[in-house]
Structure formats: structure tokens, C-alpha cells
Structure 1
Amino acid sequence: MCGPSAGARGPGTSSATTEGGRSMVNRRTVLGGAGAALACPAYAQQLGAWQPTRPVQLIVGYAPGGGSDIIARTIAEASAPFFPVPLVVVNRPGAGGALAAEQVARAAPDGHTLIIHGGSESTSLPAFRDLPYDPKQSFRAVIRLTRNGHFLVCKGGPSPRFADLGAAIAAAKADPGGIAHGSAGNGTLSQAIFLLLERAAGVGFLHVPYTGGGPALQALIAGQTALNINASDELGGFVASGDLKLLALAAEQRAPAYRDVPTMRELGYDIVADNMKGWVGPAGLTDEMARSLHDRFRQGMQTPTWARFMERVGEADGYADGPAFQAAMDRLLDSIRAAMKRT
């Protein structure tokens, strides 16, 4: 029978090795998938005539263990049987993801270097400062993998700081610039969403930047700040334990795992700022390269490995093709730029 099962190990059973700080899906894992494509012309044609001929570097602009890193490694494992070469996850943290983005923007557009995009490096940092790349022109989007919500949160417990978003806005109006909110750092999406909220509600908060989403969340729980923005994959068990109270969600629809939390749009504030993650490559990728890469990762998204991951984080399928992914990133960046001009 034609297809990846004609010799490939099943998705989700792949192994990985680490070499020089890089995580590489074991070549033995992917040889079966390559053999299936070569032995079955119809399957090879389905994946596209172009195929990578050496290991594909999957760049992550953040440290190991964070949300982007986990997504990259999970989809690499799930997609390995559909590639004829190893997939190598490489972490290049620094400057909110901008260092890695610059590296990929300058890389050869040969289909062997991709970067996880959709976060601050592409949707908010460019609104705050000049960067050595153009987020709209320096890359070619291949596929969106996830679309997680950003939650406005406050400290929980028996007596939460705020009962709802309305109470938080009322407090900010009563004490202009006195209600502190944390962020993952200057120029990050977590800061940008508060700027959008300030613009929509006509209030001002006090911005307290931290070195990441984790430290900002810990500061909130410790009572050092009053409000925070966190992606769903950062909430951990804090909501179940009662340490956090979710006030609103900056997304088009309510999150499947938190159906009782209203969107900001429902509450009268037209703010949609998804935490998107997907693969992009240098701007010169050909149509054939982009199509082949898209189709292989899309097959990875249909495996049990990826399904288990999405179930664990409590999010619906975030898939979009390359053009739709780029358009979504551009819209978010434009909205943040507009908010910055009015601030």
C-alpha cells in the first residue's frame, strides 16, 4: 500500500538525539518515510516534486523549554516520518526572537532553514523599534501550527483582586497610571495587548517589564503587580489551583478549555491578539518548496502525537496555510502599530 506506513515507523514513535546543543530527530526514524515516498511515485507526487536533501534546521528564537520550543519539538517529532532527512531544532534566543529572525531572513532560500514565527518577533517588536528585517517582506510563511489565546489575568484566591474586566477598567480610571501590569519584556505581545486595551478603554496602566512570561506571572502571584497577560500554554495549573483568575481573552472565540471566560470583544473591546506559532522561511522560497514543506508538516498535524499535544494544551486546531498565516500576522502588527501612534 502506498503512503508513509509502507515502511515508516508510526508518527509519535520517533526518537531524538542531541548533538552539540541541537535536538535532531533520529535519521533512522525518517528513512522509512523517505523510502515510502521513493518507492511510491504517487505518494512522492503528493508531497511535491521538491524534497530537502540535507537536514532541515528548525530555528527557535527562544530558550529551550518555552512555548515556542515545545511546539517546534513536538511538530518535528510528529512530522519526521514524512521527511527524507532529519529535522534539527536549533535554539537561538535573544532580543525577543529578533536575533533568530535576522539569521533566517539572511539565510539561503533553499528550503532547509525555517523559523518558528507568529510571536513578538513578527507581530509586536517591529511596532516598537527598527529591526534588521522586514516582518512583512523578509520571510515566506509556510504553515501556521497553533493559535493560542492570550488571557488577561489577576491574582486569584478567596478574594481575587478584580471580579471581572469591568472592575479592572474601573480601577484604572479611578487611579490613572497606578494599576501595575507585568509583561514578558519591552516590545512583547504581552505589553502590546495592554496598549491596545488602554486605547480601547481610554485608561492608562503602569507597565512593569520582566525578562519573560514566567517571571511576570510569578510577580503577579506574589502581589507585585495587579494584572498580567499570559498565553494559555503558560497558565499551567495556576488556574485550577485558584492562584490565578482569568478575566478575559484576547481572541475571536472563547477557549475550549475555559468556556466561562468571555472574550474582550464580547465585553466591548475589539481586541484580538492571538499567540500564533508556525513555520516561515526566507523570502526567496519557491512555490514548490513552500508547498512541499507545508504538506509534510500538515501531515504531521494529523498524527496522534500532535493530537495529544493539542489536547494537553486545551486548544482547537490552529492550522492556516502560508498566505493566511502571513495575513494574520500582518493584521496584528498593523493594529499594534496603530495603537502605538495613539499612545
Structure 2
Amino acid sequence: MSKVTIYDVAKVAGVGVGTVSRVLNASDNVSDKTRQKVLKVMEELNYRPNAMARGLALQKTNSIGIMVPNFVGHFFVEVLQGVQKALDFHNMDLVLFKVDKKYKEKYIESVIDAQRVDGVLGITLDMTEEEVAKFQDAKLPLVLVDDFREEVSSIAVDDIAGSKKAIEYLLDLGHRKIAFLDGPLGSIHGFKRLKGVELAFKEAGLKFDHNLLKTGDFNMESGYNLMKEILELNSDEIPTAIFAASDNQAIGALKAIEDAGLKVPEDFALIGYDDIELAKYLNLTTISQPMTKMGKMGIDILIGEISSDKKELTHRVIEPELVIRKSC
């Protein structure tokens, strides 16, 4: 069967080729009735417009840039799955930019100067006002995921509410000596998740023991090393429960506990944060973030901004959920 063309769509829909083109390009100069008729014919004929040809006509690349600090971390992999699904639906290409947070400014300038993409999705980059301004000056649409700046659209998770739920659950189970394995306090996630821990204790009429706060990074190695520090405490200082600011840290902590000849949940209750795919196979109780959904939502918002002259910003804050398994 020969490939369906724009002329085939126009003929079946009973409209001109120019009208089909305007529908493809989301022009306002088409009535809703005609637009729906053309879209229905496209679906019936399984018509797929050529992304490169559309890009040339519109002086666009039909590509979306994704700036991310890590390609292989479980959290980022699951967000990128949602990104890819959304881009497939919109028939657009993906250009990945791995960004070292220490040199963000250099990477941002490189992405902007390359002019390879029509918009950028920034994932977990802790963007500053000055960094966001560079995109605005270049008139390059930017949407943030797992981050927040009031100057651009964003999708964020309520980290304070998430960590507060974890501690409340442990308190309800009777734990009072709870250690918190956090990420860097200089990161927005590390800072807010600690605030949620402190707030849960405060609302329960208790005080969090900051001697049981251990900070590192959000990876497994850090979780392992921080848990070893906990295990080296005096017997009267050892906590009965561990809350980790990421599932990766919790998995590292679990390994340290097992290496010490101890068990979860018999010796320590353990809660993670993220609900990566591996968590369910380890029966890890955790705070769940809708990672795939966040990636898809980010792309949908970004493409909407690219295809519209309207400058209304979208800010969505998602409240994470406690997923109870067998580690507590």
C-alpha cells in the first residue's frame, strides 16, 4: 500500500490542501467543525505527517531538548519513559543533553546556541532565576519537571507533604527514634524533605533528633555509607526506623543492614522515597512520585507553549502517596 499523503487527506475530507496544512500547524484560521473533520480523516487513513517537512515549513526543528543530570538513575529513567511516550504521540524528536550541575551555565549556553530544539524540558536541575532568564532572552520555551521557578511553567512534587507522610506513618507504628538519610541540604529536595520530617515531629508534639540526620547524595552508595554511620552509634542511640530521601538510598541502607547481620523490618523499619520500579520487588515501603506521568505532563505543557502565542504559565504541584509494603 502506498503511503498516505496530504493530498489524500484533503480529497477524502473534501477540503483544500491548504486547509489540511493549517490543521497540521494548529492555525487559528480553521473552524472547529472543519478541524475535527480533517483530524477524523487523518485518523481513519492513519496519516502521519513528515516531521522534517513540517519543520522546514514552520522554520522549526520538530525536536524537544531534554536537560537532565543523569540518564541512568532509576528516577530519571522513569521520567524519560513518560517523555518518550508523549513525544511519540506528538510525532516529535528527542534530543538529550546531560548536564553537570556544577557547570550548568556552560551547558545552558551550549543548548541555546546550538538552536537544535524548539523548546527545552529541564528535569531536576534546581534552576536559578538567572539561568531561567537565559532561555527567556533567547525566546526558547522552557518547562521544568521536579523543579520550580515562578517565571516558567513547572511540575513539582510536594516534598514537604511526602516526607511528612513517611514520618507520620512511622510514628503511628510506635517508632520515636527515627533516622533520616537525606540528600544534599543545598538541593531543594534535600531541604524540603527535611522540613517535612521536622514538621511531622512538631505536629506530633515531638522533636526530631538531628543527631539522627545524615546527609549525603541520593544514590545507593550514599545510602550504604550513611547507614553504616548509623550502625556505628552507641547502642542507646541506635534508631528503630530509617527514612531515606530516595529509594536508591534506602536500597543502599538495606544492603548495609544486611551486611551487619541484621534484618528489615525485624531490626529496622525502612521507608524510601520515589517508588522506582525496583522498590516493589524489594517490598520497600515508600513515598510514591508519579514519575512517568510527570514526564508526559511536562512535554504536553511544553508543546502547548511552543504551538501557541499565549504566555499563560502552568504550575502543577503533585502530592505524593505513601505506598505500604513489608519493610516496616
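Read-outs: derived from the displayed coordinates by stated rules, not from any lab. Treat the numbers as computed from the prediction; the structure is a model and nothing was measured. Cβ atoms are built from the backbone, for glycine too; each structure is taken alone.
Here are the numbers for this structure:
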quantity	calculated
Relative contact order in percent (Cα under 8 Å, 6 or more apart) - structure with the largest value, from 1, 2	1
Structure responsible for -11000, with helix-only ellipticity at 222 nm (-39500 (n - 2.57) for each DSSP H run of 4 or more, over all residues; to 500) calculated and labels 1, 2 on offer	1
When volume of the Cα convex hull per residue in Å³, for residues 65-144 alone is computed for each of 1, 2, the largest belongs to	1
Winner on Cα Rg over 2.2 N^0.38 Å once structures 1, 2 are ranked, highest first	2
Label whose coordinates, when mean count of other Cβ atoms within 10 Å over residues 81-88 is calculated, return 18.6 (choices 1, 2)	2
Computed 2.3 for distance in nm of label points 7 Å out along Cα→Cβ at positions 105 and 305 - originating structure among 1, 2	2
